[in-house]
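The following blocks contain the structures, represented as C-alpha cells.
All of the numbers you see were taken from the coordinates with simple rules; none came from a lab. Keep in mind that what you see is a predicted model, and the values were worked out from it rather than measured. Cβ atoms are built from the backbone, for glycine too; each structure is taken alone.
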Structure I
Amino acid sequence: MYLAYRAGGLPRQRLVWQMVNDSTLTFHELTPAEQQRMQALMEKYKDTEMDLADASLVVSAETLKIHRMFTLDSDFYVYRINDTGAFEVVP
C-alpha cells in the first residue's frame with residue numbers, strides 16, 4: 001500500500017483494495033511455524049538485513065509454492081525458496 005500510494009495516491013490504493021475484494025490479491029495468515037521460519041531466514045540473511053516484510057513474503061511463497069515475485073526489491077535475487085530455488089523476479 002505504501003508503494004501504491006507513492007505511485008498514485010489514494011486512487012491507486014483503492015485499486016489495490018479492489019483487487020483484494022475481487023480475490024485477485026489475497027492475504028496469507030502466518031502460522032507459528034512460519035513465524036519461526038521467518039526468524040531463521042532473518043538470521044540467515046542478516047548480511048542483506050532482511051526485514052520482517054521480506055521474510056514474510058519468502059515464507060508465504062514457500063508455503064503457497066509461489067516462485068514468481070513482483071518486486072522492486074533487488075534482495076529477492078538473493079533470497080532462495082526453501083533454501084534452494086531462486087525467485088522469478090518480475091520487476
Structure II
Amino acid sequence: MRVIRRRYSLALMNAIHVNQPARFRELSAMLPQASTSTLAETLGALEAAHLVAHLTADVTPTSTYTLTASGAKLLSRLRRLLDDIQQ
C-alpha cells in the first residue's frame with residue numbers, strides 16, 4: 001500500500017499500461033508535472049514491489065518499463081473500484 005499511495009504511482013502504472021512497453025522519455029512526457037528524479041524514484045519503488053518490470057536493451061541504452069502480472073491485476077482491480085466510486 002505504501003508504494004501505491006506514493007505520488008504518481010497509479011498514474012505511472014496507467015501510462016505504462018497504455019503504452020506497454022513504455023520508455024522513460026514517453027512516461028516523462030505523459031506526466032510533465034513530475035520531475036525526472038521523482039519519476040525515477042517512483043519507478044524504482046514500483047519495480048521493488050514487483051508491480052513494474054524494468055527492461056534494458058542490449059544495443060542502445062534505453063530504459064523501458066512494462067507492468068508485471070501483479071501490476072496489471074492490481075491496476076484492473078483499482079480501475080473497477082474507481083469506476084464504482086464515480087458512479
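Summary of values
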{"quantity": "Structure with the greatest value (metric distance in nm of label points 7 Å out along Cα→Cβ at positions 17 and 73, set I, II)", "calculated": "I"}
{"quantity": "Test item: mean count of other Cβ atoms within 10 Å over residues 9-16 calculated as 20.5, pick one of I, II", "calculated": "II"}
{"quantity": "If relative contact order in percent (Cα under 8 Å, 6 or more apart) is computed and equals 31, the structure in I, II", "calculated": "II"}
